[in-house]
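The structures come next, written out as structure tokens.
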Structure I
Amino acid sequence: MTNTYYPEAKLDRCWWRDGVVYQIYPRSFADSNGDGIGDLKGIIAKLDYLADLGVAAIWLSPINPSPDRDFGYDVADYLGVDPKYGTLDDYKELLRQAHARDIRVILDLVLNHTSTDHPWFIASKESRDNPYSDFYLWRDGKNGAKPNNWLSCFDQATGWEYVPARGQYYFHMFVKEQADLNWRNPKVYAEMMNVFRFWADLGTDGFRLDVFNVWFKDESFRSNPFKIGDYIPFHWQKHVHDIDQPEMEKAVRDIREILDGYPERYVVGETFYPEPWKLRRYSGEDKLHAAFDFDFTHCKHDPEAFRKIIRKTEENAGDRLWPTYVSNNHDVRRSASRYASDEDDERLKIHAALVILLRGTPYIYYGEEIGQRETNVPRAKLMDPVGKRFWPINKGRDGCRAPMQWNNQTNAGFSNGTPWNALHPDYETRNVSAMIHDPRSLRSFYKRMISLRRQYRVFQVGSLSLLDERNNSVLTFKREFSGRSAYVLLNFSADPAAVSIPGVTPESEFEEKVSNMAIAEFNAGGEIVLMGNQALILIGK
């Protein structure tokens, strides 16, 4: 059904609902000046490529000044652009050029914590009686020990760090160089709300909120209760006092109120420890437009596993919330390495059709459209704090943040200098230039799926029904809107499979039939016979 819960959704066109969002990790997309780090001018130079692909928006991982202890997610200035990416004027030019191509721009905001290099923290740690003394979560020790049992999920030790100058500890949910802000301080709260106004005033179209539901902590700093976990110490606690505090509901409403003062703005949250009740709690008519669900990023290549996720998402969203779907981002192993068989990309076409044609906003990650594989970074060259701490159980996130593979020239066309991160060695054959004019390539299939979504309202706002749920190898769903039906049939098996669709017969007429293989035929029993790893889309008249 058409979602009518948001005022924007009542518009005939709504970019964040109808289109596809393309995530860019700026360090790794395109380097314009040869320093080995991607930058804003590099992104500007590739806007025609993105327009040709057909995306509605780009989401930039953080571009604020940062010492990069967590590679941009430790912000040292909320109102600036890191010199390695360019200038504020470069960002304004990016907005101008993107908007000229009908591409919106979403910024990543990291508001739970700042870098310990941020001027606020530098001032705050000096004494207990300066204007910034209460900007962070400072506490005295307790009976010669830490203030409570809260942990850092990155360091996996105590989340408290002692500062002799103050004679107190500050809390950090992530690495110790990322000090958590005190959102209960009205001055901090006001500063955070002004961050939205600053970037929206420049013309920024939307915001992705990093770990937004951990902004507030328990006012009494109570310790978390114990629970059985796994190899990660953070998972041995019930996070009832350091996550999802009641004050968050006012915060998301205040953010929404600010953004509703601008035309067609959008905000989506990264939910830390996502659960269905959190999506309902934080998104909706007067809250965030959407909140991420990351179940696809951890799902095996199995139709029933995906059916369960889709069914759950639809039940939770109903006609009041708008889902999001994502198979890749800057924090997870690339789907091409999770799902592809050797260098064969046919499986990846199935996942492209799945994510892009479901009911909800699809997010794709740079390089996903060419099947970029996870880069193997040796332990000695790891940069990511997660990989350094948990190797070899968790090798970190460097591998999914490798430079974009544009062509088979020096450094895959990413940079004339030495790239900041290792390239995947297959770039000489797997790159944009090798795929962009090949109608059978994965990149061409992504473009075709995005085009279908752009062309047909049924894929933008239509209802969704799961079909033939007894089939062990095929996932089939129906989209329906204003008298038009469309069917998406995805064979997850390498073997042929027969699919029965109620109301679809050999005599049925379709406006379009799209597939990564020859169009399927019907058998004597009236079933559609799919080839192995086939994605078939049938669009009714």
Structure II
Amino acid sequence: MHYPRIFPGRSRRRVARLPTGPSARLSACSLACGLALALAGCATGPSFNKPSPAAPDDWTSWRSADDALRTTVGNARALPPDWWRAFGDPTLDRLVQRAFLASPDLRTAMLHFAQARAQRATVEAQRGPLVDATGGAVRQRQSEHGAGTRMIDVIGGDRSTLAQALSAPFTLYQMGFDASWEPDLWGRVRRAVEAADADVSGQAALLDLARLSLVSDVARSYFELRTTQRQIRLAREDIAALEDREGLLQARVNGGVADHLDLERQRAELTAVKARLPELLAQAGVSANQIALLLGERPGALRDELAAAPDGPTVLPDLALGLPSEVALRRPDIRAAEARLHRATASIGVARAELYPSIRLGARFGYESYLNGEFSAWGSRAWSIGPTLALPLFDRGRRKSVVQLRELEQQEAAVDYQKTVLKAWQEIDDALSGFTAEQQQERALQARMHSAGQAYELARARYDAGVADFLSVLDGQRGYLQARRDLAASEGRLGTRYVMVNKAIGNVPLPATEERTDR
């Protein structure tokens, strides 16, 4: 087969020649840089679309309880973030503020948030180039029979003299700068930063959840303690009243106007009330320890502060929860689930970018010399520049499996988000129904206590007048004491139900000044 030859100067057609020399190398590097910058705007993987959680139009919808438990909820404004101040209890206010500053759980959540921000900064640093400075002075000796002296045997000559000269110890001085940069051709770093941002948002939501849970736990434990203390106070008042009643009956027995049966019945009732007191005292200690743990204190550290229990029923304001759609968006667990979905979506792009080639641009400049006096000479300079291409060819499907794994994780995160939204509305419905039911029960127990008190006084008057036996007095007394205890317990549960409503709607309190986090 004949191949035509092209002779320079004899053809009318000009042959394009690639430039050579330093300018050619610079042009190639410029072309590679330009191509990398052009491709750096690409990003593989799906883009995240912020989901809109489902929400009812008003608070009368999406309720499972009977219509009798539906209450009127205001939409014009939401409950204030410092909702625990509605109780008007200075001790509770101080405990909440101390919990903000000293709670171990809250500090742990803050550290997780700070770690997420630090991790985000680490990922963001991959966008820019890496520059290192190196330097050293190494004393070394080459082997007389190593790879460096093999050329002596090939060339021939006085091997002994040359080998001794080449293997003589010498000091090698080096100093230079290394720079490298991997263009984000397929958006791997961009998606990684997006995933890191989602982690930061998720940890911020978990920090809000920790703050809300902390306030709720402090308030709930506080109401349990105050309810127990009130039960203790009622029990001691009942014991004192029953002891007085026992003294009167003893006097009537001694005077012959009453029999011993009535006295023993009264003593049995007195003993039953006294038997409840140790259990109440132990329960109060458990609640106080729970508050101390939330504040990071030892057992007994808050004993004096929690000793004085305020008297009177708990007075709560009317509920004003705001718009249902806004409530769904501000719940910390929903925001955390959304952040997990966002991170899973961005991770798909990171995995897909690993399927494509990568280019790393590198450059090095420095000085190298084995002569001390020539180290800074211009002739001792050494440099290199150029791109490095990495092309994935065969890995037995590992990268594709990672992509499939990330896609499955995204589907799991989407299911988890839907479940979180449904669970949120279930908790809101349960909290509202429970609060309304407790309100109705508390009003009924107030009426019951009033009627039981009147029945007890009437039975005592009839017994003192001799027209009724002591059993009617004893029954009236038991009913009145039980009505007082039930009302005190209901008033304590009413405060706890109010706490549960605020936790269910995600009413996150503002952080204390000392523990504010710059987001």
Given -7000 for helix-only ellipticity at 222 nm (-39500 (n - 2.57) for each DSSP H run of 4 or more, over all residues; to 500), calculated: source structure among I, II: I
Test item: mean count of other Cβ atoms within 10 Å over residues 251-258 calculated as 18.5, pick one of I, II: I
Percent of Cα pairs over 39 Å apart: greatest across I, II for structure II
Candidates I, II; mean count of other Cβ atoms within 10 Å over residues 355-362 computed = 23.6; producing structure is I
Have a look at I, II and say which one yields 20.8 for mean count of other Cβ atoms within 10 Å over residues 267-274, as calculated. I
Given structures I, II, which gives the highest value for distance in nm of label points 7 Å out along Cα→Cβ at positions 59 and 395? II
Note: relative contact order in percent (Cα under 8 Å, 6 or more apart) at 26, derived from one of structures I, II, originates from structure II
Answer label among I, II for the case where distance in nm of label points 7 Å out along Cα→Cβ at positions 67 and 275, calculated from the coordinates, equals 3.6: I
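FYI, it's all coordinate maths here, none of it is from the lab. Only a predicted model underlies this, so the values are computations on that prediction, with no experimental measurement involved. Cβ atoms are built from the backbone, for glycine too; each structure is taken alone.
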